[in-house]
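**Q** I've put the structures underneath this note.
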Structure 1
Amino acid sequence: MSHWTREQLHQILAEAFGAERVATLDDTETTLQVVLADAGDLEVTLVASEHQVYCSTPLVTGAQVRDRAAFNDACMRLNPINPLSNLGLATVDGQDVYVVFGELSADSTAEQIVHEIRTLGVNAIDAIETLQTYLVTA
């Protein structure tokens, strides 16, 4: 059981980002999605559990990367200087997706959660700008 209820999280996120920019994603967990207007409508998913609050956003799919080895190396070098966020690789619907994510204690305050989401948005934009040269151009 999370320290935060879905309703509490929805309320603090709606106050911070606007009610129309916060959605509940499923009925089984405390999972919400926030659309960040200041970050080009970037979608951040938030999951709260008993031990942590996890925030993430997709960066690019593996198919969008020209040279995966070089991109992975660049991500590893960027990760230590990316404040409050990490870069990772997840599988979504059978497809590799690079993500930017951050984790907080389940005891985090509302202000800390909002700060994490805002920072994640800034870091995702910074990461994609920094890594642009590794992406396939259309």
Structure 2
Amino acid sequence: MATRGKVRAGRGGTGAALTFDAVRELALSLPGMEEGTSFGTPAFRVRKKLIARFHEDGESLVVKLEPGMREVLMQAEPESCFITDHYAGYPEYMLVRVARARPPLVRQLLEDAWRRSASKRQLAEREQGGG
């Protein structure tokens, strides 16, 4: 888990530090989310479906998106949302530079990805405040 030490504080002056551990905590707060690995990096799944993983660069989070959202997000948040040549062929995935991302954005991306794969029971648990 070499990524732990590389993901550091957020943009200067915001006071909102987003670290690997903070992203991990956000992901694991969602009902049924499990941590494992994907391509040798920490990854998060619900119902065996990949939601997000840390990229090999140690600074970015790969997040599964709703179709059509990637271009919108990359235009709205160009400092934090991007793709590599590899992900050009995978329109349902985008990378987020964690240290530059707004924490509410990362939180929302994780929750949206989780909601698309969670079970009805897990969704109900979340609505009842159980996660």
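Coordinate-derived values only; no laboratory data. What you see is a predicted model, and the numbers here were worked out from it, not measured in a lab. Cβ atoms are built from the backbone, for glycine too; each structure is taken alone.
**Q** From which structure (1, 2) was distance in nm of label points 7 Å out along Cα→Cβ at positions 86 and 110 calculated, if the value obtained is 2.2?
**A** 2
**Q** Now for a different question. Quick check: -0.29, -0.67 is what I get for log10 I(q)/I(0) by the Debye sum over Cα atoms at q = 0.10, 0.15 Å⁻¹, calculated from one of 1, 2. Which structure matches?
**A** 2
**Q** Still on this model: Quick check: 24 is what I get for relative contact order in percent (Cα under 8 Å, 6 or more apart), calculated from one of 1, 2. Which structure matches?
**A** This value belongs to structure 1.
**Q** Match the computed value 3.1 of mean projected area of the Cα convex hull in nm², for residues 78-117 alone to one of the structures 1, 2, and report its label.
**A** Label of the originating structure: 2.
**Q** If distance in nm of label points 7 Å out along Cα→Cβ at positions 22 and 70 computes to 2.7, which of 1, 2 did it come from?
**A** The value was obtained from structure 2.
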